[in-house]
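Alright, structures below, take your time with them.
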Structure P
């Protein structure tokens, strides 16, 4: 399942990242998004979603959300 299909307010564990783009991998890693890390979808927007990773909240687009496996 990807983060795009996650329920709002429920905490998940990241299982991995499914992307062929090294820049996207590096960006997600810089946010603290890597295997085993807890992540919560705060809200779903039309073309993005707000997520909570560690102590930060970030808005990521749907393409990034689809690359995060939970």
Structure Q
């Protein structure tokens, strides 16, 4: 059903149709990739590892030259 919907969407698209054969490859690998990511995330949670957003710590030590302000 997923492939049929994708083929229908690409056939209705007015742009290039030469990439339609990539639908199967993209659908298969993307789904498998998402399974791996989900599995690794669940394992990380069960082990107690936390993942952060890599937020930078603000220090407020940047100096701006007066010429740049004018």
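Bear in mind that the values in this text are calculations on the coordinates, not laboratory data. Just so you know, these numbers come straight off a predicted model, no measurement behind them. Cβ atoms are built from the backbone, for glycine too; each structure is taken alone.
Please state which of the structures P, Q yields 4.6 when distance in nm of label points 7 Å out along Cα→Cβ at positions 24 and 56 is computed from it. The partial results should precede the final answer.
On the way: P: 1.9; Q: 4.6.
Corresponding structure: Q.
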- Query: Looking at structures P, Q, which one was helix-only ellipticity at 222 nm (-39500 (n - 2.57) for each DSSP H run of 4 or more, over all residues; to 500) calculated from, given that it came out as -5500?
  - Reply: P
- Message: One of P, Q was used to compute distance in nm of label points 7 Å out along Cα→Cβ at positions 32 and 48, and the result was 1.9. Which label is that?
- Response: P
- Tell me which of P, Q gives 16, 13, 11 when you compute semi-axes √(5λ) of the Cα gyration tensor in Å. P
